[in-house]
Structure 1
């Protein structure tokens, strides 16, 4: 389990931060393979960040 940030770059090249938290659970199956990946995050927070980023000029 680890806690990565989902980060979007500042579309204007500045230092504005567009990110939201995520919890990722991985289960190793062996031989370089994963048997499970589960990502957990707050969808409202993610949507808010993406909307702000798009309004600031971000492109999907």
Structure 2
């Protein structure tokens, strides 16, 4: 879905200290409520009813 310095749980509304790779519902935002993800219009997951968001630190290779 996206790669960005955003973590709506640890640092809502501000830039995260590191980069995350995000998959899931298209409603991912820097600040999210309990209804943001379920109200997404689409998803990158193979289960079309799964509009949850999943993010993890982005890995880099030197």
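Quick note: the coordinates plus some simple rules give every number you see, no bench work behind them. Computed from a predicted structure; not experimentally measured. Cβ atoms are built from the backbone, for glycine too; each structure is taken alone.
Tell me which structure, out of 1, 2, gives 0.8 once distance in nm of label points 7 Å out along Cα→Cβ at positions 20 and 36 is calculated. Going through each structure in turn, the value belongs to 2.
To test your reading of the models, identify which of 1, 2 gives 20, 15, 7 for semi-axes √(5λ) of the Cα gyration tensor in Å when calculated. Working through the options, I get structure 2.
Each of the structures 1, 2 was assessed by distance in nm of label points 7 Å out along Cα→Cβ at positions 4 and 44; the largest value belongs to 1. Quick check on the output: 3.6 is distance in nm of label points 7 Å out along Cα→Cβ at positions 28 and 52, derived from one of 1, 2. Which one produced it? For distance in nm of label points 7 Å out along Cα→Cβ at positions 28 and 52, the value 3.6 is produced by structure 1.
Here helix-only ellipticity at 222 nm (-39500 (n - 2.57) for each DSSP H run of 4 or more, over all residues; to 500) was derived from just one of the structures 1, 2, and that gives -7000; the source is 1.
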